[in-house]
1. A value of 1.3 was computed for distance in nm of label points 7 Å out along Cα→Cβ at positions 313 and 345; which of 1, 2 is the source structure?
2. Please compute distance in nm of label points 7 Å out along Cα→Cβ at positions 145 and 393 for structures 1, 2 and give me the label with the greatest value.
3. Among the shown structures 1, 2, from which was the value 17.3 of Kirkwood radius over Cα pairs in Å, for residues 49-224 alone calculated?
4. Could you tell me which structure in 1, 2 was used to calculate P(r) over Cα pairs in 10 Å bins from 0, in percent as 5, 20, 27, 23, 16, 7, 2, 0, 0?
Structure 1
C-alpha cells in the first residue's frame, strides 16, 4: 500500500490503493498510540515542556518549508473553488506561523495538570485517599482546513500526557505534514516516542470511519470542523466525544447599551475574523433602540464588505439590507454575512437564542447590570459574555493556552478544551495493612 507523500493524489487513486488496507493501517496507528500513551503518562513535566519548546524552535527555523507546503494546499484550494473564508482558514504566513510557535511556548509554560491532587481526605479507619489528575490516554482529533490545529491539538495532548491521532482535512494535508515533521523533531530532541503524535497517513475518508470505531485504542474523539463532520461523528462514533457543534453565536444589543460600545463590539464580533467559530452570525437588537443603534453598525459592516440580512424593521433602516429568510436564523455563515433581527426585549432575545443558537457563545451589550446578569443566567450556552466580543471565545484569550475546540456538550468538558479538560482522575488509596471488617 502506498501512503500519500508530498505529491497530491486524486480521490479515485487514493481509494483504489487504500481499499482493504485502511483497517490494518489504523490498527497499527492505534497500537502505537496506546504504547506511546503509557510511556507519556510517566513522563515528567520537564520532558514534555522540552519537547514543546524544541518543536516551537523548529517551527520558527523551518517556517519557509511550512509556507512552501502551504502554498501547495492553497493552490489546490483555489482550484477546488474553496470560499474566501475557507482559504483564510487554510493560509499560513510568517505571522500565523510565529503565532503557532508562540502557542507551543505558552502551553509549555502552563501548569502541568498530571499528578495534581484535586482533593484528599482521611477515613476513620486510617485510609488516606487522594483524587489525582491523570491523562485520558489516546485522543483522536478530527479537524478540517485549519493546519494550525495540528500544532495546537498535538501540544495540548502532549502537555496533558495524552498520545494523539490527528486527522486533518485533505485541504491542509501538506501543511499539516510539514508541521508534524517539526513536532516529531521536538519529541526526539526531548527523548520522547515519536508515536506520541501521529497523523492519519491518508486523506481517504474511510479512515475517519475507522477512527470512530477504535474503542480499543482511542479514549475520546474531538471533532473540530463544520456541521457535516460533527453530525457524522455524533451519528457514527462508538468512542466518547467532546462535541464541538456549530458556532452559531449571537450578539444582543439591549435597550440600555452604550451606542459606541455596541458599534465597536458588534462589528468586531462579526468582522475581526469571519471564519472562526466565535464569530457572531446573528445580531439581535431591542426594537425600541433599533433606529438609534443599527444604522451606524450596518453602515460600518457594509464598508467592511459584510452583507446584512434583516427582518422588516432592519430593512427599513437601510436600503443595503437584504431580506432575511427563516433559514438565515439557523445559519453559521463563516463568511462576511450577518443576519439581524429586532426583538421585543430581553426575553424575546433569549427565546430566539434558545430556538436558533448552538449553545456555543452568546453576548449581551448592556449598561444595565441586572439585565446582563439575567441574560447570562438564563442561557445554557457554554460561553456567555457581557460587553465583550464573541471573538474572545478562545482558550488562549481565556488564559488557558491554545485549545482543541469549544465543547458545547454538557458532559466532562465544556467551553474551551485545554490541558485540564484533557485529563480525568483516579483515586490513590493508602493504608497501613488496613483490612475491612
Structure 2
C-alpha cells in the first residue's frame, strides 16, 4: 500500500513538472512570436535624401534671428515692439521669395501667418508652426552672451537656437530653397508663427486658431514644436534618436492652503498650519500618480534600434512590465514619460521666527500625462492627503488638459 502511495506521489510530481514545462514552453513561444511581430512592424524606413544647403549661411541666418531679443516684457507676455519689428524685417530681407510668393498676414500685432497656395483646392491645408518669442536669459550663466548669436566651435550660441527659432528659420529656409527651384505644393501650406508661446499663447496662437475657425479653414494636420534629435535620453539605447511628439502633456498648478489659530511660539498648538501643510506635501510627494508603461511609446517607435532585451521586454509588457518599471522609474526623464509628475515648487508661511502664522500656502505643479485629467489629479491629491484642513484649488490661468494623442501612422508619415 505504501509503495502504491509513493508511486502515485511520483506520478503527480511528474505530471506537475510536465505542466510547468508546457506552460514555460508556451510562454517562450508566445514571447518569441510577439517579439518577431514587434520587430517586423518596426522595420527600417526608406532613406530620403535632403535638400543641399549652405550650412554656414543657414547658421548665420539663425544667429541673426537670435540677435532679435524677442523676450516678453512681463509675465503676461507683453511683446517688445522693437524686437519683433527687427525680427520681421530680418525675415523679409533674408527670405525675399517667401515674401513675394506667399501671402503674409500679421495677426494681433505680432504673430505671423503665411499662406503658400497649393495647386489643388480639394485638399485640406496643413500648417507648419513655430514661435518667435524666447524666454529671458541671464548673461552670467552663458559661455557667450545669449543674444549675440555667436558661431563658435561649430555651434550657434544664443537664446532661441533650440527653443525654437531653429524651427522658425528651418521652415523659412526650406520654403525659400523650394521656391528657388520653382516648386509649388499640391496642398496649401500655412506657416503659423506665434509671438507669445512662452507665456501661454493666449494672444498669439489662440487668436490665429480663432481666425482660421471663423474663416472655415480646417487643417489636415499640424507640425508644431516637438522633440529634437537627442542622445542618451532613452535608457538602454545608444546613438542619436529623433523624437516626433504626437501629444503634449497637460499643465496644472494647484494652490494648497491651511488655516490655523495664530499665536506665540512659546505656547504652540499640537499642530501649526505649517506642520499640517508640510505633512500634506510630504504625502503628496511620496505618493505620485501611477505609472503607465504602455503610454511610453518611445521604444515602440525605435523598434529594431533598441537592444534585443528591450525589444523582448516592450513586446511583452504583460510579462516584463514590473521589471521595466523598476528599471525606468528611477531615471527622471523616463519617469516623467510614464506618469503625471508632481513637483513642489513654492511654499509660504510665517514672517517672524517667534510667531505662529495663521496661514501656510504651497504651490504644486503637475504635468499631466495624456490619458490623465485635471479631475484625476485633484481626486488623487485629496485621496493621498486625507486631511480636510488642507484646501486646494487650481490657480487661475495655470491649467490645461493634456492633448489627445495624434495617430503615429498614416499618410502623413509616408513622405
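Taken together, the values in this text are just the output of simple stated rules run on the coordinates, not laboratory data. Predicted model, so just to flag it, every value in this text is computed and none were measured. Cβ atoms are built from the backbone, for glycine too; each structure is taken alone.
1. Going through each structure in turn, the value belongs to 1.
2. 2
3. The read-out comes from structure 1.
4. Matching structure: 1.
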